[in-house]
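Please find the structures below.
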Structure P
Amino acid sequence: MPGRHSYRTRAVVLDRTKLGEQDLILTLLTSDGSEMRAVAKGARKPGGRLAARTDLFSEVDLLLAVGRSLDVVSEAALVNAHAGIRGELDRVCAASAICEVARLTCFDGTEDPFLYPILCRALLACEEAVDRPHLDLVVAAYAFKTLAHGGWRPELDRCVSCGDDVPTFFSVAAGGVLCASCAREVEGAEPVSAARISWLRFLILATFDQLMAAEIDSGTAYGLAGEAHVWAATHLDARLRAFEFMLSA
């Protein structure tokens with residue numbers, strides 16, 4: 001666009017909002033870890049050059065022109081369309097829940113080099129997962145890892161109240177595990193087994209390759225995803241509708 005400043009960035013499409021009859025506003029996580037919103041003109045037009053390059057979950061290389069309120073996508077080249085996610089409801093639900101958490105943990109003008117690579121790896125894991133339990137594990141791990149990085153890491157080693165190293169309860173509101181005595185003073189604290197604490201620790205510390213290789217049953221995986229949902233919704237102070245839909249699907 002003559003007379004207008006342009007720049008390139010790599011980004012993942014987190015969300016799309018209709019604008020007019022043919023355009024979209026894209027919510028993006030850029031490669032520096034910041035959030036960006038940009039207009040993709042004609043992206044809803046069948047056969048338009050941007051239509052297939054701005055799908056949800058896509059990793060794209062963008063040329064943008066600086067606009068008055070929102071920047072405008074001039075060109076888009078697919079880096080990874082994550083085609084393996086599309087066409088399967090469970091994978092779409094998992095990727096949608098991941099992008100929902102990503103959208104709430106990145107901020108306009110705030111760079112964070114941790115966020116972009118872990119999002120790209122989590123979306124790739126959604127393609128690699130061999131079954132629904134491993135998809136649940138991927139979503140739970142992404143949520144706990146990202147929130148732990150942002151300062152909401154659950155205490156899993158000792159009671160958050162007194163420091164007792166034999167915790168038997170877990171409380172989202174309290175921020176982690178509790179001993180039986182302290183749990184009496186915390187509303188909503190629930191019993192937690194040593195095995196479940198080990199799984200929560202594994203979600204935060206393990207690589208996605210290790211998660212994909214882990215043996216896990218559907219009940220345990222679903223329970224971990226449910227705990228990740230409550231943890232994220234509570235500490236992000238938001239209703240996570242895509243996450244809720246994934247758990248109900």
Structure Q
Amino acid sequence: MASRKETASRALGLIDLTNLNDDCTPEDIDALIDQAQTHFGHVAAICIWPRFVAQARKRLGDDSDIRIATVVNFPSGDGDERSVMHETKDAVADGADEIDLVIPFRALAAGDEAKARSMVATIRAATEGVALLKVIIEAGELKKPALIEKASRIALEEGADFIKTSTGKVAVNATPETAGIMLTVLKDFGDEKRGFKPAGGIRTVEEAGQYLALADQILGGDWVSAKTFRFGASSLLKDVLAALSGEETGASDGGY
């Protein structure tokens with residue numbers, strides 16, 4: 001079993017450091033970027049509202065190893081497809097490297113598979129060759145394992161680079177049970193370049209370790225990297241840095 005410090009070291013470069021608070025300010029974005037660069041290394045990406053992408057790109061520069069992720073059709077999943085497409089294109093033009101798209105999960109749960117497929121396919125076309133596409137299925141709202149599996153499979157079939165558990169804006173976000181379902185779909189899909197992102201409620205190194213262990217178990221010990229696995233979190237970094245500094249715990253309450 002990996003030590004707390006070993007798990008923290010592994011997790012650091014997999015974090016999408018997130019601020020999707022409704023009251024987020026430009027100053028908060030500057031602070032987030034500063035936090036993303038630590039004495040132990042940097043996180044994989046920052047995940048922010050589209051209105052802050054241009055600011056983040058200017059501050060990070062074009063050659064930064066820290067990627068800029070943003071969200072579209074977020075958090076409701078109910079947006080008009082054309083509007084979401086334009087939102088995506090604007091974000092990419094502003095400098096986004098990655099797009100986290102909320103699938104129309106309510107429509108899918110109501111039986112409208114075509115709407116979910118069309119949304120993912122349209123945003124895939126808008127990001128093809130210019131941005132990574134991470135599709136949020138909002139598993140905590142889909143609830144049923146069969147629906148979680150279906151949403152994951154649809155996202156992959158329509159071109160998602162990653163499948164992501166949650167927006168972090170609902171009552172139930174990432175869980176190990178959901179992760180197991182989604183990672184199994186990835187294994188069955190058979191493309192090792194596709195990735196997985198658990199998001200929402202992951203605050204401690206120990207919790208992160210659960211997800212890493214699942215990924216190792218289902219997809220093999222060599223599969224996890226920043227190209228295939230991310231943590232969507234705002235407060236995990238604090239505990240990761242505490243562990244790397246040799247502290248027993250640094251976990252905070254709350255967080256995305």
Structure R
Amino acid sequence: MAKFEHDDIKPFQESNLEKKDQVAEMFDNIAFRYDFLNRFLSMGIDVGWRKNAINRLQTLQPQNILDVATGTADMALMMYKMLHPAHITGIDISEKMLQIGKEKIAKANLNDKIVLQKGDSENLLFDSNCFDAVTVAFGVRNFQNLEKGIAEMHRVLRTGGKLIVLEFSRPKSKALKWAHKLYLKTVLPNAGKAFSGSKEAYQYLNDSALKFPERNDFIKVLNNAGFKNTLYKPQTLGVCCVYEGVK
């Protein structure tokens with residue numbers, strides 16, 4: 001399988017742990033501030049991005065959905081509200097993020113509709129061809145092996161099922177590109193340190209976003225995994241994209 005620059009970007013450069021173990025530790029450390037920082041650092045725009053991504057599933061009307069890298073279950077809860085599927089399974093490698101997500105699900109009285117469990121996106125413990133849709137919101141750049149993770153999501157989708165990925169990208173305008181890079185390199189890590197105590201975590205989020213194979217490069221990854229009808233839709237001047245592929 002191909003190797004991408006972002007595969008080697010890790011949260012803690014001094015650590016000997018594998019990337020996925022470092023990512024789990026990083027999200028455990030910032031879980032208590034994660035939802036707040038998402039809203040604060042994006043000025044709430046990320047809510048609209050998630051809605052736009054979920055809307056790509058409206059015509060499919062999926063009943064059994066897998067949400068990979070579900071974190072604190074923001075995407076899973078929003079999907080249930082918008083799509084009303086029979087069941088949503090959310091997986092993540094961070095136990096503390098999952099715990100917060102479970103509390104939110106219980107508060108919404110949706111324990112019978114949304115189930116969260118610890119899981120590795122590159123080794124999905126599900127049968128092949130069992131989900132109508134798979135979603136990932138801001139999670140694929142954390143994969144240790146991007147192609148393996150995409151291949152696994154393709155495997156568990158039924159024929160005709162759809163993958164929706166929401167991920168950061170880089171604006172094309174020169175002025176916006178400069179401002180975006182400045183934001184990622186200065187505002188993001190310093191705000192992360194101020195509110196969560198972890199500058200390393202938000203520095204990693206910056207570095208991984210800058211190295212991620214975006215737009216047509218990511219479409220090639222989806223195509224190589226066997227997805228058809230692949231496309232991407234830039235959001236908010238290109239700072240992130242919604243990607244789509246059908247099995």
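Please treat every number below as a calculation from the coordinates, not as lab data. Please read all numbers here as calculations on a predicted model, not as lab measurements. Cβ atoms are built from the backbone, for glycine too; each structure is taken alone.
Using distance in nm of label points 7 Å out along Cα→Cβ at positions 13 and 229 as the calculated read-out, with 2.6 as its value, let me know the right label among P, Q, R. Going through each structure in turn, the value belongs to P. Figure out for me which of the structures P, Q, R the number -0.23, -0.64, -1.50 belongs to, where log10 I(q)/I(0) by the Debye sum over Cα atoms at q = 0.11, 0.18, 0.27 Å⁻¹, for residues 5-84 alone was derived from the coordinates. Source structure: P.
Please state which of the structures P, Q, R yields 15.9 when mean count of other Cβ atoms within 10 Å over residues 141-148 is computed from it. Of the options listed, only Q reproduces it. When semi-axes √(5λ) of the Cα gyration tensor in Å, for residues 101-172 alone is computed for each of P, Q, R, which one produces 27, 19, 8? Among P, Q, R, the structure yielding 27, 19, 8 for semi-axes √(5λ) of the Cα gyration tensor in Å, for residues 101-172 alone is P.
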